[in-house]
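Below are structures written as structure tokens.
Here, each number is a calculation from the coordinates, and none is a lab measurement. The structure presented is a predicted model; accordingly, all values stated were derived computationally and were not measured. Cβ atoms are built from the backbone, for glycine too; each structure is taken alone.
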Structure P
Amino acid sequence: MTKNRTYKSEAMAAIHETAVGMFKAGVIDKQTLREFDEGCLTPIHEFSAEEIRALREREEVSQTVFARYIGVTKDSISQWERGKKRPAGASLKLLSLIERKGLAAIA
């Protein structure tokens with residue numbers, strides 16, 4: 001079973017695939033493979049309340065619609081945009097993808 005991963009680019013996906021092959025062949029160790037993982041996967045960063053609001057407005061959707069795409073409640077989006085709470089885990093990953101590729105990337 002393979003994991004679905006989102007890479008920075010097609011080139012990074014190819015590099016990672018090569019690294020996995022090298023690991024399976026015993027050419028590189030697990031630590032080196034982990035370093036490739038970190039370098040190849042879409043970066044995730046913390047989002048400020050203003051950044052979340054700007055991202056949603058850039059995509060021209062309401063809080064309710066944005067919440068449905070991300071898989072959270074409208075109240076969560078509202079709290080994030082007011083700085084009352086902060087997104088974490090999968091929500092951060094989805095926000096990073098939306099920031100880089102737009103809402104259509106996760107539709």
Structure Q
Amino acid sequence: MAKIEFTDQNFEREVLKSDVPVVIDFWAIWCGPCKLVAPIMDELAETYEGRAKIGKLDVDVNQQTAIKYGVRSIPTVLFFKDGEVKDIVIGAVNKQVFIDKLEKLLN
């Protein structure tokens with residue numbers, strides 16, 4: 001399964017009511033560092049399929065959600081469990097940082 005496209009419209013259903021942890025990459029098409037994070041999210045979406053939802057949310061199109069969660073710089077990756085933000089990564093970091101945070105949510 002490819003990454004999920006999270007939107008203002010599906011956010012409550014896909015994230016807040018999810019029965020598995022959710023990782024959201026807040027990004028925009030014009031963001032250079034976002035292009036570094038995107039392939040990592042693709043890999044994680046495959047690796048954790050069925051155990052977590054991993055996807056992205058375009059901040060230009062879905063401003064309501066970005067504002068609600070205080071996303072001021074991108075890429076910002078939020079880690080949700082039980083409808084709450086449990087962790088956050090701001091900026092482009094290596095894959096292991098994302099894996100460590102996701103594993104913590106799954107355990």
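Which structure, out of P, Q, was helix-only ellipticity at 222 nm (-39500 (n - 2.57) for each DSSP H run of 4 or more, over all residues; to 500) derived from, given a value of -18500?
Values: P: -18500; Q: -9000.
Computing helix-only ellipticity at 222 nm (-39500 (n - 2.57) for each DSSP H run of 4 or more, over all residues; to 500) on every structure in P, Q gives -18500 only for P.
Which of the displayed structures (P, Q) returns the greatest value of mean count of other Cβ atoms within 10 Å over residues 33-40 on calculation? Display every interim value, and only then the final one.
Details: P: 14.1; Q: 16.6.
When mean count of other Cβ atoms within 10 Å over residues 33-40 is computed for each of P, Q, structure Q gives the biggest number.
P, Q: which one has relative contact order in percent (Cα under 8 Å, 6 or more apart), as calculated, at 23? If you can, show how the numbers build up before the last one.
Numbers: P: 23; Q: 36.
Derived from the structure labelled P.
Comparing mean count of other Cβ atoms within 10 Å over residues 17-24 across structures P, Q, which is largest? List each step's numbers first, then the result.
Details: P: 13.9; Q: 17.8.
Evaluating mean count of other Cβ atoms within 10 Å over residues 17-24 on every structure, the highest lands on Q.
With Cα extents along the principal axes in Å, for residues 9-64 alone coming out at 32, 27, 10, pick the structure among P, Q it was computed from. Don't jump to the answer; show the numbers that get you there.
Details: P: 50, 20, 17; Q: 32, 27, 10.
Clearly, the read-out refers to Q.
The value 33 for percent of Cα pairs over 25 Å apart was derived from one model only; which of P, Q is it?
On the way: P: 33; Q: 8.
The correct label is P.
A value of 17.0 was computed for mean count of other Cβ atoms within 10 Å over residues 57-64; which of P, Q is the source structure? Display every interim value, and only then the final one.
Details: P: 12.8; Q: 17.0.
Computing mean count of other Cβ atoms within 10 Å over residues 57-64 on every structure in P, Q gives 17.0 only for Q.
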